[in-house]
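Take a look at these structures.
Taken together, the values in this text are just the output of simple stated rules run on the coordinates, not laboratory data. If you're wondering where the values come from, they're calculated on a predicted model, not measured in any experiment. Cβ atoms are built from the backbone, for glycine too; each structure is taken alone.
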Structure 1
Amino acid sequence: MVFPGTNCEHDVVHALDLIGLQPELVFHKETDLTGFDAVVLPGGFAHGDYLRTGAIARFSPIMGAVTAMAATGAPVIGICNGFQVLCEAGLLPGALVANRDLAFICRPVHLRVETSRSALTTGAASGEVLRIPLNSYEGNYVASPETIREMEAADQILVRYCDASGTISDAANPNGSIGNIAGVCNAAGNVAGLMPHPERAVETVLGSTDGIGLLRSIPAFADLVATRP
């Protein structure tokens with residue numbers, strides 16, 4: 001998906017090309033996603049984020065088709081700003097607000113995979129530690145205590161910020177996200193979002209290839225959906 005202000009779409013296209021997919025760019029004014037197997041909402045600053053991150057993009061014409069596609073069980077993935085859009089659209093629980101220290105963060109972070117049941121983590125192992133770049137100002141994940149309890153019970157927390165050994169701690173939390181949460185999914189597992197950028201960790205020259213497993217999860221999950229009776 002491409003909104004005015006999206007700036008990571010070509011990074012995502014390149015990363016998906018590397019794993020053998022055939023991605024296409026779709027502008028936000030389109031209203032039909034017929035023929036597509038999955039959707040990725042990439043990072044950037046949709047509509048300039050002038051009102052609130054993702055708040056205007058949530059009303060873009062294409063979001064009706066994204067919502068309809070999510071309802072079929074197909075993978076719908078949000079990365080960084082795309083994660084914010086999915087939360088604003090009500091497709092994922094919680095919200096993203098300004099980082100704890102009110103500073104822009106641009107550096108690699110460590111993530112611990114909490115579940116492999118989602119469209120973003122099917123290709124990863126629970127407990128696996130990944131090194132993925134984080135690039136955001138409003139990446140602080142918040143939700144009510146009740147919502148967090150429900151998500152934990154339903155296995156909807158995908159990845160948490162941790163140190164290199166996989167230990168979850170305040171020191172390893174870069175932005176103040178509640179429970180060190182860096183990514184979540186819906187109850188069905190097909191709609192998933194995370195704040196760090198896996199598409200920026202797909203080649204050795206980038207410093208990490210840990211994003212490949214996350215991106216390969218998208219077609220793997222789509223294949224699972226396609227084979228369901």
Structure 2
Amino acid sequence: MMKFGILVFPGSNCDRDIAYVTRDVLGQPTQMIWHQATDLGDVDVVVVPGGFSYGDYLRCGAIAQFSPIMQAVLDHAKAGKKVLGVCNGFQVLTEVGLLPGALIRNRDLHFVCDRIPLKIERTDVDWTQGYGDRALITLPIAHGEGRYYADAQTLQSLEGNGQILFRYASSNGAVDEEHNPNGSLHNIAGIMNAAGNVLGMMPHPERAADAVLGNTDGLELFKSLLTKSYAKADR
């Protein structure tokens with residue numbers, strides 16, 4: 001059993017989608033946590049969902065980083081507990097400093113809504129262990145400011161430390177500019193912090209987690225965490 005806490009900001013619109021996956025599909029205890037709260041309680045995983053927190057005023061995630069609940073999220077992450085940021089949530093995590101780099105306007109300055117192949121760079125971490133030897137999955141994206149950017153030193157560190165978990169790719173797994181939907185440097189679609197307990201990703205795993213939608217590639221990410229939880233309980 002793993003307890004999920006899903007943050008809710010003014011403008012969040014994917015919070016209920018994630019709750020549907022964790023609570024209804026996977027049967028895990030799930031609570032919605034309002035942005036003005038200061039305590040996460042005993043949740044194991046904090047999810048910062050997609051949407052338009054505070055209307056994306058100033059820039060995406062810029063205001064959400066100052067919400068009272070974010071100090072508890074920082075403490076949660078520093079304690080080595082899991083934090084997942086999806087789309088706008090990824091933007092919030094970079095703004096608050098839990099992940100390096102930034103998400104900026106898409107290369108062509110257009111909102112992109114599509115289903116995109118992703119190359120899984122590692123399956124030896126808690127987030128992706130359930131994918132086994134799968135190297136390619138397909139997840140939806142929907143963003144206007146999803147272009148990952150960082151300076152050369154940060155990119156070198158991400159590459160060297162194995163912190164890049166997902167890259168945009170072709171249906172054959174080729175990682176190149178032709179199959180980069182937003183201009184992200186190094187085709188980055190999702191990264192972890194150095195400790196591996198914080199993950200930010202622009203694609204939406206919660207939108208590919210129910211067979212009725214025709215794709216369950218995202219479900220395995222959530223199930224991977226449960227597998228880790230059950231393994232600990234068995235010891």
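Here are some notes:
- Once mean count of other Cβ atoms within 10 Å over residues 40-47 is computed for every structure in 1, 2, the highest value turns out to be that of 1.
- Value 2.4, calculated as distance in nm of label points 7 Å out along Cα→Cβ at positions 128 and 184, assigned to which of 1, 2: 1
- Distance in nm of label points 7 Å out along Cα→Cβ at positions 152 and 168 derived as 0.7 - corresponding label from 1, 2: 1
- If Rg and Dmax of the Cα atoms in Å, for residues 56-159 alone is computed and equals 14.4, 39, the structure in 1, 2: 1
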